[in-house]
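In what follows, structures are represented as structure tokens.
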Structure P
Amino acid sequence: MKLGPTPPHKVWDLSVRLLHWALMVVVATAWLSTLGSFRAHEPAGYAALGIVVARLAWGFAGSRYARFSQFVRAPNRTLGYAAQLWAGREPRYLGHNPLGGWMVLALLGCVAGLGITGWLYSTDAFWGMAWLDQLHEALAWLLLALAALHVAGVAFTSWRHRENLMRAMLTGNKASPGAGDVD
């Protein structure tokens, strides 16, 4: 009996995917607007903050793989996964792996911090505060570093598990679970 390719397994729902790509676009817009016209910077920042709020809500009320309870692992489990990764024996996760789960939280937290500091800087109480401007700029550089780590992690995990994670974030589908995979 000849077996064909395994059917795709739906992992990320449309809301997760739209929020992910929308956040990428508005963050890139906010970042690029600092190089020239600032007109797009503030609206892009508010849009990013709104997307973070929507993603946080979806992290509690969304579909299975969208929920934080599904992919945010305890620190000891995350360290165990990191040790397995270092040894080259990490399992494939259908959703986010433990390091990816913490990266989601770090990215969302950093974008939220940027949105809040940007908004505070526009208020009468905090207008012109150097420390707030410096914090906003530091968070922007941190976000750039986190985004680079995120892309590197996606590329590395795609290579290690021979799975196109970028395509999975576009289609929502990954290969069906195999032996040893973590659902």
Structure Q
Amino acid sequence: MRRKSAAVNVAYPAVLGALALILVYLGSIAPTGCWGIVAAAGLLPAAAVISVGLKAGVLCWAGVSILAFLLVPDKFCVLLFGALFGLYPAVKSLIERLRRRPVEYLLKLAFFNAGFTLVYLTMAAAVASSLPQALGSSVWLLYLAANAAFLLYDYGFSKLIALYIARVQRAIH
């Protein structure tokens, strides 16, 4: 693989950040699917982490979070991206360096529960309105379902990262 220039190291995360910002905006104007669209936006900082490095992924997340806060009308989607899905690729990268599965899952769940609690406490009405009625009535049931969904998301996220490395990154570089 040839060496990347400094311009590529700056431009690639910036383009990924612009695409993530578009997805967060689309999540805010979509009548349904805010969680899914914002979760898809979290894939773009992951591409920055993989292709350029952890610092680029964090800067991509921070730039999108700040711009989304200023530009996106639905702050619930911005908070989802900022507290959970946008930051998760960098956190996942750091946690998976440990190479000890039980500890990794424990730390991932701790990160998710901290971020989900922040989202829930900040915007409880928006969280409750975006979920099925059965989950909105019981907090412990909500957390149980959210943790199960997060573990599925992490599994799928890992598969998409492997696909990105095998197909997209190889084609780009």
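Every number in this text was worked out from the coordinates using simple rules, so none of it is lab data. Quick caveat: nothing in here was measured; it's all calculated off a predicted structure. Cβ atoms are built from the backbone, for glycine too; each structure is taken alone.
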Checklist outcome for this item: Re relative contact order in percent (Cα under 8 Å, 6 or more apart): value 30 computed from one entry in P, Q; matching entry is structure P
Checklist outcome for this item: Matching 13.6 (mean count of other Cβ atoms within 10 Å over residues 76-83, computed) against labels P, Q points to structure P
Checklist outcome for this item: Value -0.38, -1.12, calculated as log10 I(q)/I(0) by the Debye sum over Cα atoms at q = 0.09, 0.17 Å⁻¹ from one of P, Q, is from structure P
Item to check | Top of P, Q by distance in nm of label points 7 Å out along Cα→Cβ at positions 60 and 92, largest first | outcome: P
Item to check | Origin of the derived value -22000 (helix-only ellipticity at 222 nm (-39500 (n - 2.57) for each DSSP H run of 4 or more, over all residues; to 500); candidates P, Q) | outcome: P
Checklist entry - Can you tell which of P, Q yields 1.00 when FRET efficiency 1/(1 + (r/R0)^6) of positions 84 and 124 (r between Cβ atoms, R0 = 35 Å, to 0.05) is derived from it? => result Q
